[in-house]
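Coordinate-derived values only; no laboratory data. A quick note: this is a predicted structure, and the numbers were derived from the prediction, not measured. Cβ atoms are built from the backbone, for glycine too; each structure is taken alone.
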Structure 1
């Protein structure tokens, strides 16, 4: 569909998360008049801070992979800092620990990780890691341009992009094997299967149900992890500055009541206060499930497929605290594993609760500059069911900090949580702040060989309405959300006969 470019200069973007910011930059650079609407008082979506006592703590994504995508966008808007770097290299991917006292650090350099695995688990497991790295290297090279950075394919078009003469390449991405099962072909120790299975949670899924294709996520980490100076919200601020420099008009604290249509085509939006804004193109950068649930009007309900409760990805319980720590040597990223990994996901996806011994992810923000001598900023996350639209009878918010402190103590980590310097975020809060999917943080779950193809594409079935964000193709995570915004912007350029910016 090609529209006359003179009639298609006004674009409204709903949601200033990563995808909306990326789209604003590219569309403004292409000459569109862009208005970016955000219901919160800040840009960034889930890249946000909370106030915990005297400290501001990131309560969302903590590091950035594929930083070149963000750098290219910032450079396009002339907002890439030159006086001091915005991105700092992460020396360790993460420190991992188990209740039996085992510890393992992983590094961006696979050889350094292999030596660490050899020291902790033996030569045979180190050799398995070497074979694992070969497999994920080939898998990532196969999927990078054909799927992750490309407009949404279907199985046939993906095979065409890979080369119909090379079906082995598609099979090598292991879409029909489950991740935990495939990992057993590389590792014997269940703790390593647990560790590398955790990458399924990066897209909100269970390693026991997700396709082995998700092993590519660990390869993306090996290609480099960056810490953003000032935290991930600083990246959102820099992207917004780039968009505004190119002409984007940012309107925070602006809620959209509905998307307006006429004759099956978008005509603009109506705000919560009744104001109407006209536009021929609307880009929705929220959870796509909000559209199918008619949260933005029944006229655009068909723009995204419904998301039943059993198809929702993981939510989380997070605790941000300014606290004194002792004992266990935290790193910037620390992952503490319970004993029964399968039960953790059975609890979340089947019993709709958390298990007694969950995995705890901790980001100790201040450890990027060494070991703090006083209190430090902590972001703690436990996987939880996306039932934020229901009251969880098993969860007591008042007891949770004490329970968590006791559980962390079993790993040798002593943390003093104080009521005045602790902020708890449950699926209920995520559901309120990001409506549509009960607090699911990653869109739809990825539990089958074709689930990646079911995410909505940039172009919706409603004319003039486009989609971006972690619930759309190519998927969850800040880099993929940025890509989704770029793909949506490029689709708009193509459909209005405009040249996309280089």
Structure 2
């Protein structure tokens, strides 16, 4: 089921008991964030705050804060369904050569049948504010953590284009600097930053627009690590099985979703910067102040009775945890195109996605695990993974205890550890915010003689499947189903 807009998703959530309306007045200063933090960590529903102090607009948060809601957002009963569909498409479109496989991402984009569709207008234009009427202070923008530098727009889909026309949409936080200005926090590894550098090199301001409150497939696609050159709205169209309707901005040639609740239009000047942060980040720590570009807001458009979408990040699990899990599932088929030995992959919650990844492989030759490590470090934003644990294909990478059992049992520190240097995530405080540092890989697979293991590798203790099945049936007959 595709959702035409945010409101359609909210209606579906409410019909399933997955949306709680909060009718008491709340503050956007810390209170909404505390509500959201408690709900996501205790398995609670999405929240719609109908009365926010100091603003006439309601706030929705925790939309994606469970596996069930994340799957629902993408129109599937389980995230692996969407991954299987993408894998089928890739297999249908690819030939057998290595070159064909390396071109898989582009093939997927060209094969997609639902490119974004230009329309002449849309609900996002119900109200148009320009000039002196632009005032970010009337919006219910959150301050999430006590030491945050101010109020932050936390769920904007930021649309940019490179000077040569390449489109991009990413979710970059925006600290409010005044009634018509924000910081634009994009990391050096992000496509938005790459676009900005191209405009700055040309000495020209870069048009930008931030859509807040969009259809769930659109928002997810803006968070996904789509390869450069592929429009995120194409990804959204593939997921929802119909085009995303896009309308031209009133201050630039940029296109934004016509059904968005809010659109902030403006530009990023080539040489204007500000100190942004600190900000309570998805790592569970405050990211320190840093120098970032300034976004000047020239116009605000919004729907009648518009709803503000927000998100709070922090120590996992948080709402972004489940967006990341969707990426883990959906992008596994594309990772396998280059590294077909991979059976499964898991980004455990405690690793906040860039700190740790568990990978199971079908090992075929000596040091295959090391080859896989370096392959992962050579793929897009996976280059930022600080710790990689490689296990055999019969290990469940989604069972942390099982992975750690094999890590502790199978690794000889002198033989099975690979340490390299390279780019690191901007938010990795352990490397000193230099965006560069050391990364480590652990080969926790069974070792072969060709890898320096001269003894006979021991066999794990496992009960035969027929015995397990027989005992399960007897436990059920005894009324002990929970042990079956």
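A few notes on this one:
- Of the structures 1, 2, the one that 22, 54, 21, 3 was derived from, the read-out being P(r) over Cα pairs in 20 Å bins from 0, in percent: 2
- Calculated for structures 1, 2, distance in nm of label points 7 Å out along Cα→Cβ at positions 305 and 361 is largest in 2.
- At a computed 1.10 (Rg/Rh (Cα atoms, Kirkwood Rh), for residues 17-136 alone), which of 1, 2: 1
- Structure responsible for 0.85, with FRET efficiency 1/(1 + (r/R0)^6) of positions 9 and 321 (r between Cβ atoms, R0 = 25 Å, to 0.05) calculated and labels 1, 2 on offer: 2
- Structure responsible for 25, with relative contact order in percent (Cα under 8 Å, 6 or more apart) calculated and labels 1, 2 on offer: 1
- Mean count of other Cβ atoms within 10 Å over residues 433-440 - highest-scoring structure of 1, 2: 1
- Read-out mean count of other Cβ atoms within 10 Å over residues 369-376, computed value 11.9, structure in 1, 2: 1
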